[in-house]
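Each structure below is given as structure tokens.
Every number in this text was worked out from the coordinates using simple rules, so none of it is lab data. Predicted, not measured: the structure shown is a model, and the values here were computed from it. Cβ atoms are built from the backbone, for glycine too; each structure is taken alone.
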Structure I
Amino acid sequence: MLKARSYDAERRQSEVLEAVRVLTAASRESTAAVLAALDGTLRVLDSSIDSVLIFAPAGEELSCVYAAGARAEHYQGVRLRRDRAASLPARAALCAHRAELNADARPVIPTDRCALAIPMFSRDELTAVVYASSVEARIGNADALVRAVAQAASPYALAAEREADRLSATFDGLTGLYTPRAFRERLQEQISRARLTKDASLSLWFIDTDHFKRVNDTLGHATGDIVLQRMAALLREHTVRGVDLAARNGGDEFCAIIANVHKVAAIERARRLCDAVRAYDFGVNVPISASIGVAAYPYDAVEANELLEMADAAMYYSKGAGRDRVSFALNGAGFAVYR
């Protein structure tokens, strides 16, 4: 008997160590990888578990961000009120400890015969609620399941921080467009691919929001932010999703890669954007327009930095010519306004 108990203890310790290794490795990939690894660990610890739902806090609700198991497949995205203690995940979140199915708490999946909800915390903040359930009469080894969830908390938080860092490095917080650094990386990638394709071309727009300083100075930065968000929305409308790529270059400047079209078509599309900005009601008493510069690969430049410089110079040519217009590079021989 003692040998059997010792063997069980060693086996559980080995399972915990393996879980820590797997969860740590998963944290280098994504939060989704951590949750999948946790799901696998729970099932190893208790083979009776056939459904796993994991909920993340979403304001006053808990949103299901992970669902695994045949009975759970339709629960992805389901939301539960956090103040409804009759719901097992909400009860676990409210009580800050595990909650088991009983007469006072209803299951998430109606066919559950037993269920366990375990809150996950990082730095005393709720990051998730893990809901494991079964059609069998009981879940054994609940303490081990609770320990596994606790072991997952740090890798999950680390993966979330990495994802947030990657997101902030890729997308501008105000407009949702690409950041300057991410945009330049994508531009370099696209030019590198274009070099491998005969007759490939792509164009670059450089856009300045005319009179934007007047908006900030007279109406305040909050209003200025709204103008920039609406400029970004117009830019999205005039680029092709999944083909072109738009970015906020900083301040009131924007850029866009216009792919799979020749230079003349890119210039004509830039003119349509310019017209749309002039006609748009930004809700301010300052006239808003756009000065746009266009340059194309390989006609005006063959390197990413040079193409940016040419498009930027074309934009300044538009501003010098009176703003609210489109100018383009002339194959390295100056600039012209598109009329």
Structure II
Amino acid sequence: MEFANIIFVVTDDCNYNCSYCPQVKKNKHLDFGDIDKAIDFFCPYLAEKSHISFYGGEPLLAFDRIKFTVEKATDITKKQPIAFEYSLSTNGSLLNDEIVQFLDEYKFFVVLSFDGFAQEKSRKEASYEDTILLIKNLLRQKNIKLMINSVFEPDTVGLLSKSMQMIADMSVPEIRFNLAAGGEWKKSSIHTFREEMKSLRSFTKIFYKKEGIIPIDNFRREKRSGIFCCTGGEDRIALTPEGSLWGCHLFWDYFKGKDHTAEYQKYCFGDIDSFIKEYSTIYPNIIRNYSALNQLNFRSPKLDCYFCPNLEDCGVCPVSAAFSSQKMGEIPLWTCETKKIILRERALLWNELDSTG
């Protein structure tokens, strides 16, 4: 085992009720003792440069767990040659001066959930202006790296391009959009998405020529090459508020409440105490199931991914897809169609940029 990322789901509680969130809330918090055990056990199996990520729910509802983890990890670095980087995924509503100072001190990568002009429809009323002010504040911090993650549903996708442009114009260095899983994407919504991508490609081209950068992560040149493989359990491990271990926090989100199913048993590494005692047996038995999660083994209702001409350019998270299809490795048709639109518009953008120098 060697991991580059330990993920702590510090709570599944949340102070928002986003319309597209698939997570089942049980208002649990990660036990301090489990954090302590996880860091002590996994540190010998960490790369010299490793990442600690914090998720929820809304993780800042358990800021005491975040602070405890960072302080524990800092002590570890005094004894072992490990350099930690930290990241936090948050809706930002609880980011006060004390927390911002803490994140800046430890050079956090902050992924802020903000849906632009769809914010108050999808996330929370009266949260748009406050989030705009928060973004400006985070951009002023010396050591915080900021990324905006936006999610759009079928009834808000018409706001995608306008929202991305507004966020880019605020000088946010990294922006990513996602499409909500779990709902139905009809042909009309996919058509709207196609038009939004054309508009966003046009904006990105102009922005790049003016600023020399592409802030929209979905439009950047793909660094990955080859066929997509899920690396859950191979380069990362996630500890949840229930004390269970997974290859990635998304697996726990998906399998919550399904603990008596065979699929649950395939992907759960068990609880932290059992894993520590029997990891040499548990880990190889479970990791083989994660290793099978690659694009060669995925399929859509129309075609096995193996036969798709976009196979080497496409990477679909099997868990995200399963929130819609209800089956691991089954890719919904709308996911295939929207992915092809993104790939086409990204290719057109770079063809245009390369041809004009």
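At-a-glance table
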{"read-out": "Mean count of other Cβ atoms within 10 Å over residues 101-108 - highest-scoring structure of I, II", "value": "II"}
{"read-out": "Relative contact order in percent (Cα under 8 Å, 6 or more apart) from the coordinates reads 17; which among I, II", "value": "II"}
{"read-out": "Structure (I, II) behind the derived value -0.41 of log10 I(q)/I(0) by the Debye sum over Cα atoms at q = 0.08 Å⁻¹", "value": "II"}
{"read-out": "When distance in nm of label points 7 Å out along Cα→Cβ at positions 21 and 53 is computed for each of I, II, the largest belongs to", "value": "I"}
{"read-out": "Structure (I, II) behind the derived value 16.1 of mean count of other Cβ atoms within 10 Å over residues 157-164", "value": "I"}
